[in-house]
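Bear in mind these aren't lab numbers, they're just calculated from the coordinates by the rules spelled out. Quantities reported herein were computed from a predicted structural model and do not represent experimental measurements. Cβ atoms are built from the backbone, for glycine too; each structure is taken alone.
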Structure I
Amino acid sequence: MSLIEALNWRYATKKMNGIAVPQEKVDQIVAAAHLAPTSSGLQPFKVIVVTNQELKEKIAAIAWGQQQIIDCSHLLVFAAWDNYTEENIRAVFAHANAERNLPAATTADYENTLIANYTNKTAEENFNHAAKQAYIGFGVALAEAALLKVDATPMEGFDASKLDELLNLKSLHLRSTTLMPLGYREENGDWLLNLKKVRTPLTEFVIELK
């Protein structure tokens with residue numbers, strides 16, 4: 001199945017049947033998010049995988065009661081860095097240089113440029129930038145799920161501050177951005193399943209400058 005075919009197959013599943021997604025497929029979806037491109041390769045977000053049923057129910061309670069969270073097999077929580085700091089920027093490059101067998105000095109000038117740029121901004125500005133990187137990973141994971149024929153529902157409808165508190169994200173210097181329940185559609189109970197997929201006409205969506 002091509003990516004276009006997979007994206008035509010997928011939809012924002014409204015009702016899941018509770019059947020477990022094989023762990024190897026969940027691992028592939030998370031791996032896709034892990035391999036997603038990010039600004040300067042900083043990868044300023046984490047993916048939290050929730051399977052505990054009691055915890056999923058608590059999350060649903062602060063997410064407008066969306067049933068997919070309860071009925072899904074695995075709930076992915078995307079959480080971005082709450083700020084860019086000298087420490088976390090240098091840690092990324094130290095790891096990359098070690099993996100590539102390069103001396104630390106290789107990236108020193110670029111690190112210093114990034115640090116000067118980000119530390120001149122507010123924590124909120126930096127979180128907003130990091131959140132955009134998390135959304136890239138989120139989109140790549142969503143596409144991988146479609147390729148694997150695993151249903152997924154993109155969600156922003158939740159109280160982020162309450163979720164951060166519930167998952168103790170502040171201690172990890174993270175803030176939640178999006179949720180992605182993974183599972184399989186309940187074909188007899190999902191009102192959206194058989195509706196035609198509709199997008200803005202391509203001729204209106206694409207602007208060509210020649």
Structure II
Amino acid sequence: MADDLITLVTTDHRELQRLFDMMKSDRSSRPLALPLAVAMLEAHSEAEEDRVYPAVAREAGEKAEAEHAAEEHHEAESLGKHLLEMDWESAEFDRALEQWIGAVEHHMEEEENDILPSLSQAVGPERLRELGLEFATRRSRKLVGMPLKAAGGTGSRSQQPATGETRAELYEKARELGVEGRSSMNKEELAEKVHEAEGS
């Protein structure tokens with residue numbers, strides 16, 4: 001089914017791979033392709049963490065896998081944001097780009113070979129369609145509200161939305177504060193737990 005979760009996630013993966021290949025083969029594409037890939041990866045990751053990984057943990061019994069995948073997301077997001085601040089024509093950028101692409105490709109491979117098949121075996125096609133809709137809706141909302149910043153380190157940093165910190169930033173705070181179960185929490189839940197932990 002074209003609208004099931006596995007098809008939607010793997011379609012995103014193929015599009016990210018296309019952008020990666022473009023940046024590696026055509027340096028002039030980087031100022032446009034990099035911000036698009038970073039934004040797409042962030043929206044994809046947040047949608048998975050909010051809607052997919054809780055199901056992986058609960059319904060497929062793969063809590064450790066879900067937590068590991070969330071950690072990989074945060075590492076990849078951090079590397080991607082760092083790239084946006086760099087000179088895309090530099091040798092340093094080339095090295096950092098290779099590292100980022102390698103990290104994301106490794107994560108995509110684990111997802112497609114381990115996480116998604118486990119979820120597919122644990123739930124039926126109807127549930128995969130429900131999760132697909134939830135994933136697509138969450139991903140679209142994130143992309144619509146996301147500011148894009150040109151690559152190259154010349155502009156000001158992206159402004160955060162008026163709601164405050166991103167989920168990635170809240171997740172990092174939760175990790176530092178030792179909040180348990182953080183990988184399966186959405187942004188609002190993370191904000192609440194971080195607030196509680198900081199106030200205690």
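Ranked by distance in nm of label points 7 Å out along Cα→Cβ at positions 118 and 190, structures I, II are topped by I, which has the highest value.
Structures compared: I, II; top value of relative contact order in percent (Cα under 8 Å, 6 or more apart), i.e. the largest, recorded for I. Ranked by FRET efficiency 1/(1 + (r/R0)^6) of positions 70 and 174 (r between Cβ atoms, R0 = 25 Å, to 0.05), which of I, II sits at the highest value? Largest one: structure II. Can you spot which of I, II the value 13.5 was calculated from, given it is Kirkwood radius over Cα pairs in Å, for residues 6-53 alone? Answer by label: I.
Which structure, out of I, II, was distance in nm of label points 7 Å out along Cα→Cβ at positions 38 and 134 calculated from, if the result is 3.0? Of the options listed, only II reproduces it. With helix-only ellipticity at 222 nm (-39500 (n - 2.57) for each DSSP H run of 4 or more, over all residues; to 500) derived from the coordinates and found to be -13500, which of I, II does the value describe? Only one of I, II returns -13500 for helix-only ellipticity at 222 nm (-39500 (n - 2.57) for each DSSP H run of 4 or more, over all residues; to 500), namely I.
Structures I, II were shown, and mean projected area of the Cα convex hull in nm² at 11.4 was computed from II. Between structures I, II, the calculation of percent of Cα pairs over 23 Å apart, for residues 94-181 alone yields its largest number for II.
Looking at mean count of other Cβ atoms within 10 Å over residues 30-37 over structures I, II, structure II comes out largest.
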